[in-house]
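K.L.:
Listed after this line are the structures, all set down as structure tokens.
A short reminder: the numbers here are calculations on the coordinates, not readings from a lab. None of these values were measured; they are calculated from a predicted model. Cβ atoms are built from the backbone, for glycine too; each structure is taken alone.
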Structure P
Amino acid sequence: MSVTNLRPNMDHWSERVDLAAAFRWTARLGLHEAVANHFSLAINEDGTRFLMNPNQMHFSRIRASDLLVIDANDPDTLDGPDAPDPTAWGLHGGLHRHCPHARCAMHVHSIHATVLACLADSTLPPIDQNCAIFFNRYVVDENYGGLAFEEEGERCAQLFDDPKKKVMIMGNHGVMIIGDTVAETFNRLYYFERAAETYIRALQTGQKLRVLSDEIAEKTAREIEQYPEQDVRHLAELKAILDKEGSDYAQ
């Protein structure tokens, strides 16, 4: 029997398994930073209750049963065992309170996305198909204000006012990706890092960039959005690999 078919007596088990798999694969790809980053997934209608990783647990060790249930409207949840650190609470709590369309949120300091966030111009031009995915679909935060405690988290959440834009390039910080499901959000995280890497490496050549027209970039972005089940199949394949390896992520 696949370990993903095991069902401990915990609510939202399939969501927990998906999120745990995303943590494990993020670590495998080296997109995390030590024990400093965090993912969350809303589990109630208005999004204010959400699953989140325990405080400073390495992504490569997180299991489905380790995930905490956090209430964005109840600061006392920070007093529980392994409660998220204040910056995780500030960033994700603010996001889930103010952006009901952000069902899942993934924040990392991945190398190429963070390099992009460090440039004076942090826009991502559509120089290839992956970059075109994000054409007119991200926001750049130009006003980094230090660690994402509650006030900073609230400020960042306000930038996701356009539901079409599901990536925040956090100037001088990293990236925040949102979506409806774990599969969608992780797939977007993966492709944004690949797109940022392509752009950064292209800049390193010093050659003139071949930039797609706005019309073709928008057409490509819409086509990718309508491409069937890519995100679901991507995550399913990653879980299949983890299962075959005997990973304990789904425990």
Structure Q
Amino acid sequence: MIKLIASDLDGTLLQNNAQELTPRAIDLIHRLTQKGVHFVAASGRQYDNERRLFAKIKDEISYIAENGSLCIYQGKVISRGIIPDDLAYRIMDEIKKEPGYEVLVSREDACFIENSNPQFTDHIVNVMKNTTKIVDDVTKIGGPFLKIATANMASRDVSPYLRRLQERYSPALKVVTSGNIWIDFIVPGYNKGTALKKLMDLLHVKPEECMAFGDQYNDVEMLDLVGQGYAMSNAAPGIAGHAAYVTDSVEEVLEDVLAGLD
């Protein structure tokens, strides 16, 4: 019997660049939680952003934010990963030298960006609706830093830059894609899988009692962990190899889970 379901958001529960959950998704998750199934939003997004997405049921679910650097259950942080300040500043300096790439720095209270690219600023503030602080220079803000991310608004293939960054910063940090235009830097030992394991241990839930959905390389550890992993049909290359199943729709699978509980 499934007791816990974790889902990535962008490209998974949120399809076609959607920035709002469908009423059907909210209803399905609510009905699952009412039947005792724990639901976990697992994303590279910030915690505040996730709670806004799930506003109608925000206190019914748990959250893995910043790609696993933050895990929150019933309003309490149960795990937190911090990037050392000196390493964080080196990465910020490196990204700022790369043409076309913008920097986003995540702390627990907000994300920080510069206003150098109006399209990027609009995307973060008005499309994603992050809790955002715009600064003249991200390298002048203080930590502690949960995550650093970079995006290229004009590119649909960040893999060449990803490989360069991985060569430069691995194994000090885990460097992964979290969307078509996004590259994230995460503290080693903190990812969606490790955060989910903390939650599973807290709730005394076994891997075979868990289901997870994902579409990107930041979902791999989470998919590997659970008994029933679902890769999206449009997932990044190789992701399906980490999942038992492939699906076009998280909502349809949730419907099936509910039907099995009735």
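K.L.:
A value of 1.11 was derived for Cα Rg over 2.2 N^0.38 Å, for residues 37-148 alone; which structure in P, Q was it taken from? All intermediate terms of the calculation are to be shown ahead of the outcome.
P.N.:
Numbers: P: 1.19; Q: 1.11.
Structure of origin is Q.
K.L.:
Still on this structure, I have one more. Assign the value 20, calculated as relative contact order in percent (Cα under 8 Å, 6 or more apart), to the correct structure from P, Q.
P.N.:
Details: P: 25; Q: 20.
Of the options listed, only Q reproduces it.
K.L.:
A further question on this structure: When helix-only ellipticity at 222 nm (-39500 (n - 2.57) for each DSSP H run of 4 or more, over all residues; to 500) is calculated, the result is -13000; to which of the structures P, Q does this value belong? Intermediate results must be reported in sequence, preceding the final value.
P.N.:
On the way: P: -13000; Q: -8500.
Going label by label, the one that fits is P.
K.L.:
Assuming 2.0 is distance in nm of label points 7 Å out along Cα→Cβ at positions 53 and 229 as calculated from a single structure, say which of P, Q it is.
P.N.:
Computing distance in nm of label points 7 Å out along Cα→Cβ at positions 53 and 229 on every structure in P, Q gives 2.0 only for Q.
K.L.:
One of P, Q was used to calculate Cα extents along the principal axes in Å, giving 56, 34, 32; which?
P.N.:
Details: P: 56, 43, 31; Q: 56, 34, 32.
Of the structures listed, the value fits Q.
K.L.:
For FRET efficiency 1/(1 + (r/R0)^6) of positions 157 and 237 (r between Cβ atoms, R0 = 30 Å, to 0.05), which of P, Q scores largest? Mind showing how you got there, number by number?
P.N.:
Details: P: 0.40; Q: 1.00.
For this comparison of FRET efficiency 1/(1 + (r/R0)^6) of positions 157 and 237 (r between Cβ atoms, R0 = 30 Å, to 0.05), the top structure is Q.
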